[in-house]
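Undergrad: Structures follow.
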Structure I
């Protein structure tokens, strides 16, 4: 469960095994630990549903990608979305703007 007072600053970013390392303008959300690689929170469409899992980066190409489970089996996606925090997306309190006018 991810709780925040600023949900508007989180977004899902489309990526793949090669491009995940090129995302530098946002902070990818760490999603656990795997020896020898960085683990992020990822998701992909699978069988008409959204599957959430661990996106592995910085490791051997045979292990890179989004890993999810379905019906007791592990499935690896090479194209997926990764959860990111964007500090540039600041919320605006409309009440404050209205009161100052």
Structure II
């Protein structure tokens, strides 16, 4: 069964692959931001998602799943936190991708 079918509520249009990828990227960044204690960026990521995403539980669950995976992977790999400017640049690109994926 397709992941897209699993993520869609019965009453909502299915998420596209581009939408799922954009949400996944935001989740990845959120996991890094949590690990690196980029508190303002964690807050911003959630605000950006709230502004753009349709209110669907499955999309929020997808974001949380990707956040948790990124957080754990970051620890397991022993990665170092990126510089704040580098992280902000990545976040800007991810927000632009989210805009593109969810534009009407």
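Values quoted throughout were computed directly from the atomic coordinates according to the rules given, and no laboratory measurement underlies them. What you see is a predicted model, and the numbers here were worked out from it, not measured in a lab. Cβ atoms are built from the backbone, for glycine too; each structure is taken alone.
Undergrad: For distance in nm of label points 7 Å out along Cα→Cβ at positions 47 and 71, which of I, II scores largest?
TA: Structure II gives the largest value of distance in nm of label points 7 Å out along Cα→Cβ at positions 47 and 71 among I, II.
Undergrad: For helix-only ellipticity at 222 nm (-39500 (n - 2.57) for each DSSP H run of 4 or more, over all residues; to 500), the calculated result is -25000, so let me know which of I, II that is.
TA: II
Undergrad: Comparing structures I, II by distance in nm of label points 7 Å out along Cα→Cβ at positions 63 and 87, which one has the largest value?
TA: I
Undergrad: When relative contact order in percent (Cα under 8 Å, 6 or more apart) is computed for each of I, II, which one produces 34?
TA: Here the read-out was taken from I.
Undergrad: Thinking only about percent of Cα pairs over 21 Å apart, which of I, II has the largest value?
TA: Evaluating percent of Cα pairs over 21 Å apart on every structure, the highest lands on I.
Undergrad: Using FRET efficiency 1/(1 + (r/R0)^6) of positions 15 and 39 (r between Cβ atoms, R0 = 30 Å, to 0.05) as the calculated read-out, with 1.00 as its value, let me know the right label among I, II.
TA: Only structure I yields this read-out.
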